[in-house]
Each structure stands twice: as C-alpha cells, then as structure tokens.
Structure P
Amino acid sequence: MCGIAGTYHWPDGAQVTERLTASVAHRGPDASGRYGHRAGGGEVHLGHRRLSIIDLSETGAQPMVSEGLALSYNGELYNAPELRTELESAGVRFRGTSDTEVLLEAWRRWGTDCLARLRGMFAFAIFDERTGELVLARDQLGIKPLFLARRGEGLVFASELKALTDVLGASAAVDEAAMVASLLYYWVPDTRCAIRGVEKLQPGSWLRARPDGRIERGTYWSLREVAEQAAHEPFPDLEAVIEESTRRHLMADVPVATFLSGGLDSSYLTALAARHQPGISAYTIGFRAEDAKFEAMPDDLRYARQVAQKFGVDLHEIEIAPDVLDLLAQMTHSLDEPIGDPAAINTYLICTAAREAGVKVMLSGMGADELFGGYRKHAANLLALRYQSVPSALRRPVHAAVD
C-alpha cells in the first residue's frame, strides 16, 4: 500500500499537506514526494508516501508529474500491461514500467471514462494544471481507502481517517450513528464515517473539485447493475476466473506471499499461487499448546501444514503468545474505525512477521465468504426469504408458537 494526501483551496495548504503526508508515512516507507501548483484563486498540494511494488526505480516516483497532469496514486492495476499496449499503439511513449504512468496516460487520453477500464484496487488524486481541476477516484469495491472533508470551497483528503482528524482538530467529533452502525454490522459502512464532517469517497465513484468552488460527482460502476446484467449472461467458468485473477495478483517486482489459515479459501488460493510461483512463501498462525484450550476458534495449523507440503509451499508459522494484548493499542490505532472481526489480530501479526522477512505483498482469501455465501447469516437470510413466501395463514401458527 501507499499513502496519499492533499489539499485543494485549503488554508495553509502546503503545511497541512506536509502534516497529512507525515501521518501516513507508515503506509509508504520507501520514498516520499510533494507537489504544489496554483488552482484558480487558490492552490493545490499533493503528497505521497511510496511502497514500491512495480518499477522500483525513480521513474515510478510520485506524485508523478507529466505534461500538465499531476498524480498521487495508491493501488495496483492488474490489467496495466494491456492498457500499456493499447496506449502505445496510440502513440504514447512511456519512460518506465510502473502502473502509475499507465494510469496517468490513460487519464490523459480518456478522462473519467478510463475508470471503467481499470481492473485493480486504487484510490488516487489527479490534478490538471490547465483547467485547475482536481479529481479524486476510488476503485469499484472500495478496496483502497480515501477519506475527505470539505470546508467552504476547500477540500482536504488522505488515505487514513486519523490523518484528517489531526488536521481538523477540535471540530472532529465522533458520529454517534456511525458507532451504532459499527455495533450492528461489526464495521462502519461506507455510507458513514466515524467522524462527523468526514466522508469516504464511495466505491466506484469520482469527485471533481473546480476552481470556482463547484463540486461534481459521478459513478462509473454499480454492483447492483453488474449483478442484474450477470443474471442474463451465461455462468462463467469460475475456476478459470479465480486462477486468472490469482495469476494477475502475483505481478510484482518484490516478493509475494500468501495468508494460509488451513481453511478452504486460503488453501485454494495458495495452491493456485504455488502453481504459478513454485516455492511461494505462506504465513499462518498457531497457538501454544497451553493456550489452545482457551481459544474459541479452531487451530487449523495442521491443515495449513498439509497444504504447504502438498503444493511445495514455504510455510512460516507464527505462534500467538499472551503478550498479544500489548499490541491492541497499536492495532486499534492502525484500524482507524471500529471493527468486530477478531481475525484482525491474526492479520496484524502475520503482516508484521512477513514485513520483517522482506515481504511487501500478501494474497488473502478474504471476501470469499461474502461472494459465495459462506456465513451462517447468508443461510438465515435465504431461509427468511423463503419463509416470507409462505402464505400468512400458515405463518400465524408459527408466530403464535414463537411468541
């Protein structure tokens, strides 16, 4: 991940952007950069903290400035090779091999229409020196975070909420409705934010700030529309889709590893990754024998070992010790908003160990349960829908028995 931040028509924008960028320094330890320019009657300032994944040279440095466009970008485009080929056939000459440069040139050629062409995870800010307009955009599913706040004609944004609360100071107050939502859903939905006056740019959308103070918003992707369209199309070859996606996620100029819990999702993903990258490293969590009896979740370490042995994976086992409680303050700080998933502890420990081993990219099976209805709540919802189709006359005795 990288860290992006910036201001548009904001008082003391240069200094504020410096503070914002420093606040997200942990997201990008490899390099940092700043950019500033006039924007109508005000200024725009962009900051960037880089975690180098593709094109580790200076040609991938950010903010990237080229022929009137300035880009600060966090993410990875998995179809960058195809976009690069298409742009090159149109006469574009690239200086390096980064997907950042591909995104910048795609924007130059297609503007907001390029967003629907992008396959990957991203959040970015791009400024046009000729028009004085700043555009913020976020990927289709909101994988990469982007928070923003507006004051009058000014706008401030960053990859993390804590960066904005530091800038907003006393005006940053907790949104009680968002806290209630976090108790209901175990997380704060994208339609809300833990801090009043701050918003998350919605997944699959963009925001354009103009020099005259106007704000324009647009949506380029909708899950509902995609689902409705898919209902009338042939069912895809799911195995081929997942394997092709895994192969694309392995694109990197740095070491890549996987999470391996021993469960179905991470085991399948690791097996596919090992097919394309033999000997790939995987990381898993285990419990000390004396602590395992207190653990509510099953210890699947034995299954992780079986998967690693079968597919020739270099398995790294991380033992959870009682001092994990000492990490809770740092973990809470890193999460930004409340989350009710205890797997965050495992994720934090695994990522810490992998980073210490020089790994910058890890593939995870997270999201599979949501996609394929793997939770009990999905079965309950399906049962409730079927129950609603039962005639009310037959449901009354059930209601009476329950009451």
Structure Q
Amino acid sequence: MSQPPLLTREFLLLVLGHFLQALGFSSMLLLPLYLEHLGADRGQIGSLMALAALGGLLSRPVAGWALDRYGRKPTVLFGTLLLVSSMALLYGVEDLGWLIVVDRLLIGVAVGTLFTGYFTWASDLIPAERRTEGIALFGVSGLLPIGLNAFVGTLNLPPERLPTLFLMLGGLIGLSLLVVLPLPETLAADERVGSGEGGLALRSLLTRQLAPVWLATATFAGLVGLFFAFATVTAKARGIASPPSLWLSYSLGAVGVRLLGGRLPDRVGPHNLVAPALGLYVLALLVCARGESREAFLLAGLLGGLAHGYCFPVLVGQVVDRSPARYRGSAMAAFTALWQATELVLPPPAGRFADAHGDAAMYLLAASAAVVGLGAWAALEGRFGEGPSPALVTPAVALAAEGGAGEGGAPEGLR
C-alpha cells in the first residue's frame, strides 16, 4: 500500500515561510556577542536571553487559544509582523538599558507565536502515517538558518555591526508574508473551539500518557537552552577562532539526520529515539566543558545537532499523537511553553554559576542533571507511555553517566 504524499504544494510553501521567519530566531544566537560588546557579563547575558522566553511564555496561552479559535493563518501573520518590528527595533539598541529589555520581550512573544503556529499548521498538513518524518523534514527549514551564523563568523563582522545584520534579516522575514498569504486555512469553521472550553483543553494536556513527553521536553529544552546561550561565548573565551562556526556543524548534524534518516523514528518507534538523542546532547555539553580547540567545539556542535535532529520531531509527534486533535493548537502551545519556561528558568542561574565557578563546571552540572532526567523519563515512559526499548535506554544512560564521571569529560585529543 502506497503512502500518502508528503511534499505537497501547501507543505512546501509553509516550509519556505518557516525558513524565512527562522532567520530571526537563529540570528539571536549571535546576540550574546553583541551583549558582551556592550559590557554584559555571563549573568546579564543569561538574564537578557531569558527575557525572550518570558515574553513567549506569558503570551503562549493566548497563542494556543488563537490557533484553535481563529485559525492558523491569522495567528502566524500576526507573529510575523511582530517579529519584523522587533528585529528592526534591535538596530536602536546601544546599551543595556530599557530598550533591549522591551525588545527581548517582544521577540519572545513573536517567536513563541510563530513557533507554535507554524508547527500546528504543519501538523495539519502532514499525513498521520508520516507524522514524525514530516515534522522532521519541516523542521529542517528552521535549522538551516543556524548555519548562517557560521557564515557571519567567516566575515569577521565586528560585534558593533550586528544590529545592521539584524535589521537586514528583519526585511527577509517580512518576505514570508508573501509566501504564506496564498495558503488556505486548515482549521474548519465547525472545528473552532468555544470560549468555555479552556478547562477541557487543560485536562486533555494533563493525562498520564503525556507525562513522560513533558519531562523529556523539559530535559531536552534545558540542554538546548544552555548550549544556545553559552556555547559561542565559551568558545570565544577560550580563544577559539571564529566561534560561530560551531553552528555550521550543529546545523549539518541536525539537517543530515533528518534528510538521510527521517523515516527511522516511524520505523523503530519514535519513543525509542528519545534516550539516544538526550544522551548525545549530554556528550555535547561534556565536550564544551573541556574542549580547548576549534575541532572540539565543532564536535560539540555536531553532537548537539544530531541529538536535536531526532529529539525535537519525535517529541512534537508524540504531543500531537497523545492529545485530542480539537485542541492541537493548545497542545503545541503547552509544548512550546514548557520549552521556553525551561529556557527562562535555567540560563540566568547557570550564567551566574559560570561566573562564579567557570564554564566547565556549569556544563558538567547540567550534564549530570540531564542524566537524572533521562532516567526519570525512562521510568515514566515504561509505565504510562509506549515503553522504551532497554537496548536503547541503557547504553544512552550509561554512556552519558560515564562521560560525566570522568574529570576530563571530552577525549584527550579534543581539548
């Protein structure tokens, strides 16, 4: 029996629109360099980067409700206009005052709305039989722009010139409006939720079957948030040439596994790839903890990218499969809100811990906490979920724990 088509016109247009708006999110990986140029220390960088998560978190219930009430298209259009405006506002930031605070909050609202809206819209267009594969391929459009940071690094662009880059990228994001405007709305009029269904939507997200998904999401988001916030700054502090180049290996790893192995999750069972993916990201942090060479940070980026390439679409697919279709927008809002809540909570104290004890100690502590989270996920998934294969869980936990136990973390030749 042939599988339903995935690469439809609507899907490809949505991919292009997502790629253009992802230029805004991915360029924020360079913002810590500009904040450092303005005089921010690790703690301030972590706090300012976390402000976007705060803005997105506060607005996420509204975004989820709007997606289920008014539709995918108008919600995405609103988020795009807000992101374009916020990117332009960055051009006027010249110090660590109120403007950067307001702008980070607005960017958080915009990116959070778009993050939720695009993946909800894509989930509507992807056949259920190819859900994880489709989400993985769709997510490539959000990962490719990360490689732009490596290209910017080769230009040796001074940090004070970064606001100009942000302004130019804002113009490209605006082009996504032309791409998504012709797309049809996928939420039918009779499927729109009523004003009194908030309680039902909330209860549908608190089922036991979703408990392991939420735990895995929080663990994975914590790893990604710390890596995104501090990896470039750590590489620069250790004298690594062209620190943004690590995002090229990250992008290649994430995109590569999705293009070459996009069908693997649906074949072996998506839940069976959560543990290996989290284990790979733990190893990425361990390499950052002790790496002293450009090759080490390229390896860290590759490991993180490989983990991201599988873990994110698997978790999104599980959220969609384990929640009612009627509340899909709210389910995706809860997923992305949990993601940003973790980003909000972890970077500021992690940055202060790094200021006091060093970057290596911060990465080692985060890796150890992730191993604990991985073990708890395996227990919950075995009880309430589909049950992970011990052949995949046990090696991932053991490898991550062994890497964290040693003083060196990364192999000797990669320091």
Structure R
Amino acid sequence: MSMVDPVRPMPIAGVRVIDLSRFIAGNMLTVLLADFGADVVKVEDPIKGDPLRELRDNGLSTHWKVYGRNKRSVALDLRSDRGKTLLLDLVEGADVLVESFKVGTLEKMGLGPDKLLERNPGLVIVRISGYGQTGAYRDRPGFGSLIEAMSGFAAKNGFPDRPPTLPNMALGDMVAGVYGAFATMVALRHKERGGPGQIVDLSLLEPLLSILGPDPAIYAFTGKIPERTGSRSGAVAPRNVYNSKDKRYVAVSASTQSMAERLFTVLGQPELIHDVRFRTNSDRLRNVDQLDELIQAWIAERSQDECLDILTKAEVTAGQVCDVRELIEDPHVRSREALIEFPDEDAGTILMHNVVPRLSHTPGAVRRAAPDLGADTVVVLGEVGYTAEQTAELARRGVVGITRKKQKDKRTPA
C-alpha cells in the first residue's frame, strides 16, 4: 500500500491549533484538522505525556502512532507559573485552542476563556467534556463509557436476552471528535468573515445522542422504547447477519419492498412475495423469526463466496462480514488505499487509515509521523521568540521537556 504524498499543498495550512486535550476525543478532533494541513501543537505533560501514548500493543503506542500523526509535540509543565506564561505566548499566535480538562479546571489554573481571549481575541476555544460546561451533570467525570451508557446507545445495543452492551471501542469520544472538528471549522469561518473568537462547548453526550436516530421523537409520539434486537433492525426486515456453510458470515439488508422480493426469488421461494406473513415490511417485522430462519437455511447450504456471488448477481444488498485481517486483504480496500503504510522509527511502518474524506481539489495528506514527547519543544518555542539556550535553561528547571533523538543501533549481527 502506497504512502500519501508528503509535499502536497494543504488546504488549511496556516491554521495553528494548540491542543491541550488528553486521550481520545481531542486527538480525534485535531488529527482531522492536522490531516488537512493545520499546524497542531500538542502541549503535553513533560513526564507522562498524553495518556493516549500508554495504550500499547506489544509495547508499541499504536493509538498514538495513528491519532498523533501530522502533529508536533511540546512538553510543558502547566502546573508552573512559567509554564502558563509559555502557553499564553503560544496562544497569542494561535487560531484554535482545544482542551478536555474537568469542567472548571482551566479557570482554576488561571487560564480561563477570559484570560485566553484577552491575550488573543480571535481565538476559538474548544472545550471538551462529558456532559458539557453547563447543566446538572457538568461536574461529573466525562468518561466515554458512561456517556455511551447514558445516551441510550447501550440500552438499544446487543441482544434482547442479554444486558445492555457498550461498544468495544471509543465510540462516544470519536463521534465527539468529528463534531468538534466541524464546529472548529464553522468558528474559523465566522472569524474569517470578521467575527471574534468564541467558545465551542463540546460534550461527549450530545454528539452521540444526535446519531442514534429519532428515538426521543418516537417515544414522545408512541410511548415505545427501542428494544435490543441484535443485528436486526426495529424498522425494516429482513436485516441480519447469517452464518454460511464455511463458518463465515453474510450480512443481508433487504429493507425495501423490491429488495425483499428479489431476495425471495433468489431463495427459490417467489411465493413468499404474496405470503401474508411477508407481504409488507410490517408483516415481515411481525414474523421476523420465521423470515430469518428461511434466509439462514439457504445461506447455511452455501459458502460465503457462493452466497455473495448469487446475491450480488441478483442485485440483492448483501456483503461479507470482515475481521481486521480480511479487511486489510480486501481488494476494494487495497485499490482505494483506504489503509496506508507510513514510515515509523519504532516499527518500520505503521498501517493506518488514509485521510478522510477525499476532496477532489483540496485533499489532505499524511505528512509526518506522530512525534515523540517533546520532540518539537525547541522549534515551537523558537517560533514565539525563545532561543535554544533559553529553552535549554527552561528544560533544566523542569518547565519544559526536550526529547533527545534516539541513537540508531549500528551494531551488525554476529
């Protein structure tokens, strides 16, 4: 898989983002901006760095390698007065500041929005929290798992005979990060038109709530609470995952009337089109157990490849269920370069998602690997007027951290 061109002109080059956030939501937000050319400066604790670095696989910080790409790292002790002064110096020339401290922490540090906007009236301040800067739960810990539980996602996810199911990835954080990137660009557009800086109040709860469908509207109108349906849909049928003869899975979503009729024909049972149990979508939903049994019986007699070949030729919407190994090897993923390999000092290369989305005239690019902690402290502080000697003195006092370049092992095999 090829590497993205690292010298391509970037559409939002010149936008500087000071990223104080930690862990996932903020890093998702800023990697989207960085992928399209924003100069994202991660401000991290000189000792621990961003906690995202601690998510390791076989000793490698895989999460950081992927979501820290295209960024620069400054190690800065914000507990010290001198560190706060340095941050304000960085803020003065920035367009955006992103933070994800517990609500009220920035104010306690003496770095609240009033102080930041006094230094830079055009600054866009993105404040990430679990429940928002206001409201009854503003002071609660903002962990994504708690948000996924409260939002209604867990209650409707999983199977009816099992407990509510949380996602096995940071869904709430990731969705909030995407919304945050969008909100940042809206605020920057307002600034471009002559407006002032502003505060973006980004909770994890509300973005996730917004993508879960019209459940509140349905409940308010009908009094119905969504049930857990596994891979089925509560709105259309058939829609499920079925086990093939070779123990692989096939996803089928024949959700429109014409699609259901095509599926019945493929099953060799066109009479089902007029069967009172399956004649309309409402009928199919009422009799979904019987419908799934018929589809499962047909798929169980064939391999996944056979099923997909027959269903595709009949123009029935069906697809394979891929694990990550199968996804990497998939010819479509390869031909689209949805995944790319990028050089990495620790691993040689890192396999990661390509830039999303794809713009025809102003595409993004992966230009640089995720930085070591404090790798860019000297350069970034130099850009705001600090000499290398001054930065070295600050490092000796523990105000900043400076990464020393790793020495390559030049030994040859015995």
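When you work out Kirkwood radius over Cα pairs in Å for each of the structures P, Q, R, which one comes out largest?
Once Kirkwood radius over Cα pairs in Å is tallied for P, Q, R, the winner is R.
Computing relative contact order in percent (Cα under 8 Å, 6 or more apart) for each of P, Q, R, which one ends up highest?
Q
Bear in mind that the values in this text are calculations on the coordinates, not laboratory data. Note that the structure is a prediction, hence the values are computed from the model and not measured.
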